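K.L.:
Take a look at these structures.
Since every read-out is calculated from the coordinates, none of them should be taken as a lab result. These numbers come from a predicted model, not from an experiment. Cβ atoms are built from the backbone, for glycine too; each structure is taken alone.
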Structure P
Amino acid sequence: MTIVIVPLLLIVIFLLLFVILTFLMLAFDFFLDLPYVATDRQKIDTIIKLAKIKKGETVIDLGSGDGRLLFAAAQRGAHAIGYEINPLLIVLTHIHAKLKGLAGQIELRRQNLWKADLAAADVIFVYGRRKNMPKFEEFIYRNAQKGSRVVVNTNPFLNKEPQKVANDLFLYQV
C-alpha cells in the first residue's frame, strides 16, 4: 500500500506546483502593460524569413516571453538578446536554452523593455498591443541604429509604411 501512495503523492505535489506556478505567472502578467502572449509557432518561420537574419548579427526581442524567437534567431547564428521582466519566463527560457545547446548565443536581460539598449540591434522583434504601438514606433525609431530591421507581429506601426507584409507580420527598416 505504501508503494502506491508515494508515487501518487509525488504526482499530486507536482500538479499543485504546476498550478501554483501557472497562477503566479498569470497574476504577474495581470499587472503589466504588456502581458505575455506567445508568438504562434506557425509564424516563427515567416518572422525569421522576413528578418533575413545572418550569422553574427544581433537580434533583440522586446518582451521575449518563453524565448521561442530567441531560439530561432540563435539557431541561425545570431546573438539573441531578450528583454523580459517576468522571472518565471526568464527561468523557463534559460532552461530551454541550455537544453537546446544555445545558452552561449542567448542573453536575457531582466529589464523593462522601454529601457532596452537598441544601439547594437541588427534586427528587432516586437509583439505589442495596438494601444502600445505608437510608443513602440517612437521608441524604436529614436533608439535603434539606421538600417535595423524591425519585424512587428499583428499590430503594425501607425506612422510608418512597412517594406513587406506577410501572415499579419510587418517588416520595417529604421
Structure Q
Amino acid sequence: MFFGVDLRKTLKELMRRTVSAKDYIMHMNEPFRDRFMARMKDYSLKGDIVEELKKRVDEIFVVVFSAEWCKDCAANVPVLALLADKTGLKVRVFGGLQKDPLNPKEKWRIPPSPPEVREFKVERTPHVVIFHTNGRELGKIIENPAPNRTMEEEILQLVRQGKSGRAGEN
C-alpha cells in the first residue's frame, strides 16, 4: 500500500500527473533551462554505479519535487535525468514549486505547486523519494546526497539498504 491506496492505481496517477526528468528540463523557461542543461553536459555518472542500477531498474522508481529557481535542483535533477537516460530508471518530476510568502500556514503556493507537496511533506527542494515498485519507500534525498556521495551513489545505497523491498520489512 502507498499512502493507503493500491500502488498500481497510484503509479498510473503519478505517471499522469508528472513528467520525466528530461521533459521537465527541456520545457523549462530560460535562463533556468540553460543552467540545468549545462549540468547535464558537464556531469559524468559513475560507470560502476550505473551498471549496478541497471540491474535494479525494474524494482525501483523515483519521484522528485523540483523548482526551476532552486540551485540544489539545478545541481541534482540533471543527474537524475542522466540516470534515467543511461539506466532506464523511472524518474518522475512534480515541477513548478513556488513558495507562498503571503500565507504563513503554507510553505508552497497551490497552484502552481502540485497539491502532492502536502502528501509527501515537502519542505525543501529537491525532494527525492525512492520507491520499490511494491510501494515501499526505500528512502529520501532532501536537497543533496549525503556528504562525499554522488546522487547515483546515494540512490544505490538506499536501494541496497532496502534489501528485498518487501512491504513492512526494514
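K.L.:
Taking Cα Rg over 2.2 N^0.38 Å, for residues 50-89 alone as the criterion, which structure among P, Q has the greatest value?
P.N.:
On the way: P: 1.13; Q: 1.27.
Across P, Q, Cα Rg over 2.2 N^0.38 Å, for residues 50-89 alone peaks for Q.
K.L.:
Moving on. helix-only ellipticity at 222 nm (-39500 (n - 2.57) for each DSSP H run of 4 or more, over all residues; to 500) was computed and gave -13500; which structure, P, Q, did it come from? Walk me through the numbers on the way to the answer.
P.N.:
Numbers: P: -13500; Q: -11500.
Only one of P, Q returns -13500 for helix-only ellipticity at 222 nm (-39500 (n - 2.57) for each DSSP H run of 4 or more, over all residues; to 500), namely P.
K.L.:
Then there's this: Hey, relative contact order in percent (Cα under 8 Å, 6 or more apart) derived from one of P, Q reads 18; which structure?
P.N.:
It traces back to P.
K.L.:
Quick check on the output: 1.17 is Cα Rg over 2.2 N^0.38 Å, derived from one of P, Q. Which one produced it?
P.N.:
Working through the options, I get structure P.
K.L.:
In addition: Starting from the value 24.1: which structure in P, Q was mean count of other Cβ atoms within 10 Å over residues 66-73 calculated from? Walk me through the intermediate numbers first.
P.N.:
Working: P: 24.1; Q: 19.4.
So the calculation was done on P.
K.L.:
Can I ask one more? Looking at distance in nm of label points 7 Å out along Cα→Cβ at positions 10 and 122, point out which structure of P, Q has the largest value. Don't skip to the end; give the middle numbers.
P.N.:
On the way: P: 4.6; Q: 1.7.
Evaluating distance in nm of label points 7 Å out along Cα→Cβ at positions 10 and 122 on every structure, the highest lands on P.
K.L.:
One of P, Q was used to calculate distance in nm of label points 7 Å out along Cα→Cβ at positions 18 and 162, giving 3.6; which? Display every interim value, and only then the final one.
P.N.:
Working: P: 3.6; Q: 1.1.
Answer by label: P.
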